[in-house]
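What follows are several structures.
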Structure I
């Protein structure tokens, strides 16, 4: 974990996204607007705002870039084991 000073949100996002990894990130802020802006722009599979590791079994887990492929847990974690089939029956 590292803590770095920044002057603007754009500078903080540039630093955070300047990595080949993107598993999880954390944001500490009192501003809901800043939290949403950062969460939408950060390239990470999970963004924790004012907390850490608060996920549940229903929460998808997985990263961006070189932090893994696919998702574990949640509905998205099951997709790799499923095969969609459509059955149409005309009944008179």
Structure II
């Protein structure tokens, strides 16, 4: 999968964990997100959003800590899942 994150094209791959038991990682220099094949589909989505937040943080030099990224990913995914009409509204083209 390819994603555009703040003007750059990132590659998203599924693979075995690279760093210990981490379920994902992002590599800012290579514009690469890797998430593990060992997770269920719902957890992979959570991990992908988590790594996207890392990519955004690194891109704009927020220096978010792991705990902050984790909290944001969990909260944002819950809000988006609980409010599908919000996603539609946010993505709607201006008239």
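Any read-out appearing in this document is the output of simple, stated calculations on the displayed coordinates, not a laboratory observation. Since the structure is predicted, the reported quantities are computational estimates derived from the model, not experimental observations. Cβ atoms are built from the backbone, for glycine too; each structure is taken alone.
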*So helix-only ellipticity at 222 nm (-39500 (n - 2.57) for each DSSP H run of 4 or more, over all residues; to 500), computed for just one structure, reads -15000; which one of I, II is that?*
II
_By the measure FRET efficiency 1/(1 + (r/R0)^6) of positions 40 and 80 (r between Cβ atoms, R0 = 25 Å, to 0.05), tell me the structure among I, II with the highest figure._
II
*Which of I, II yields 69, 27, 23 for Cα extents along the principal axes in Å, as computed?*
I
*Please state which of the structures I, II yields 24 when relative contact order in percent (Cα under 8 Å, 6 or more apart) is computed from it.*
I
